[in-house]
Structure P
Amino acid sequence: MISLYRRVESLLRNKILSGKFESGEKLPTENEFVEQFGVSKITIRRALSRLEGEGLITRRSGKGTFVSSVIPVTKQFIITNNVRDIVLDAQRYEVKLHSFQPIQVKDTRIPKEIQSFFGISNGDEIFRIQRLRLLKGIPIYFLENFLPVDTARHITKKDLHSKPLLQILKERIGLRIGGGEIFIEAVPADPDIADILQCQTYDPLIFRQIYYRYSSNDPFEIVISFMRAEYFKYKGSLKAEDF
């Protein structure tokens, strides 16, 4: 069950990140928030304390609570149809490596998808790389890369702290991506993901799956990522030629 203060915190964070509350704007008083949300003053104070810790608000003695003049991290745009955009986006983040090892397909989060895409069985090995991406210390994404063990031998742990995986393999083996598919959906946070992303279990997350293929159309890699929903914003383009 999501605690009340985390619900209030999430609602206020989204209002700040979306611009509903503008930089420098004075927020309602604690009593006004109590009336608005129907919760206790302690709940409001805990929520505000966490937002202050993230640098989203400042509290001034005798004056009130204000949205910070500079928001550390705003909503992130997701560009889904261009591999170059995905690589460029990845370069913005600080990376923390969680795991770097081969595991059996049956022990992954998405065994059926891996079996189907790579044409392998539950008992076969796939190489899994788990990383956390942060912006200014705030965890934004948790990623899991799945690729053949023979391909992973061209990558080192040190590489992953400085370059996106696709860029590493382009330089090492002349990787050429031919295309693939992307799926995006909302999912509740599992306990292990919630712990990593510093959110609550069952909080909404943006779940993205990418299936990469070589230029020969052979399967290359599956990437899954979990993103805190309050930092998510989709950006696309519209074409009206066929209207």
Structure Q
Amino acid sequence: MKPLVTDLIDFIYPPVCAVCTADLERSDSWNLCPRCRGEIAYIEPPFCARCGRPFAHEPDFEHLCGECITRPRHYRRARAVGHYRGMLRSALHLLKYRLKQPLAPTLGSIMTERLPFLEAEWIYDLVVPVPLHPRRLRGRGFNQALYLASSLSRHLRVPLDRLNLKRMRCTQSQVGLSATERASNVKGAFVVARPHAIRNKTILLIDDMYTSGSTVDECSRILVGAGAESVDVLTLARVSERGL
């Protein structure tokens, strides 16, 4: 948007932070005030080389957490930008339940900005969002994972495949389920409509949150089973083990 047009719009509709409603200098300042951006609890190394689970103490070398040793994953690696608390928790609630879609590009930009801190190299053929079942999509009106994936696709200049991975079964909410129940709940819920479109492709799978990892792991299993070379997972937030 041209500066003069932006200034005029800001004069008529003074911009405010989407989370705390503090005044912003400009409407193109990511919809977040400096204070809210500064309150993001970023996940920093060290963390599990596979699932990205933060370690409480500094290890001497890169290694897997106990769960990844005993429970093999179908994705190559998973990373999350920040802990699901404070500002990120508020922002995700606003995005998912208060329909604050303008937050999605902002949160997607934050995800892109943090990529170098989470892993040295992110090179992909496709960006794929975790899909919602059509019934839930109709009820909510949008898929927050798709909004985030669209932003990352633009920033990384990687094609977005938004229709190939489908959720065929309307699973119950994962909230309140144990890790075992979560895995059972999503088992067989996803399909790939056009396997030839992902064959031998490296895929970046996008979701808003990583809790037990059951959903993204099941998606990865289906994608790899359909011919994808590998799947990496990136989420905006990660729920601590105490939050399961």
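Comparing mean count of other Cβ atoms within 10 Å over residues 135-142 across structures P, Q, which is largest? Intermediate values should be presented prior to the final figure.
Values: P: 18.0; Q: 11.4.
Of structures P, Q, the maximum of mean count of other Cβ atoms within 10 Å over residues 135-142 occurs in P.
So distance in nm of label points 7 Å out along Cα→Cβ at positions 31 and 207, computed for just one structure, reads 4.6; which one of P, Q is that?
Numbers: P: 4.6; Q: 2.2.
Attributed to the structure labelled P.
I have -8500 for helix-only ellipticity at 222 nm (-39500 (n - 2.57) for each DSSP H run of 4 or more, over all residues; to 500), calculated from one of the structures P, Q. Which structure is it?
Values: P: -8500; Q: -10500.
It was calculated from structure P.
Distance in nm of label points 7 Å out along Cα→Cβ at positions 15 and 191 computed as 3.3: which structure among P, Q? Walk me through the intermediate numbers first.
On the way: P: 3.3; Q: 4.4.
Here the read-out was taken from P.
The value 43 for percent of Cα pairs over 25 Å apart was derived from one model only; which of P, Q is it?
Details: P: 50; Q: 43.
Only structure Q yields this read-out.
Each value in this text was obtained by applying a stated rule to the coordinates, not by laboratory testing. Small disclaimer: the values here were computed from a predicted structure and weren't measured. Cβ atoms are built from the backbone, for glycine too; each structure is taken alone.
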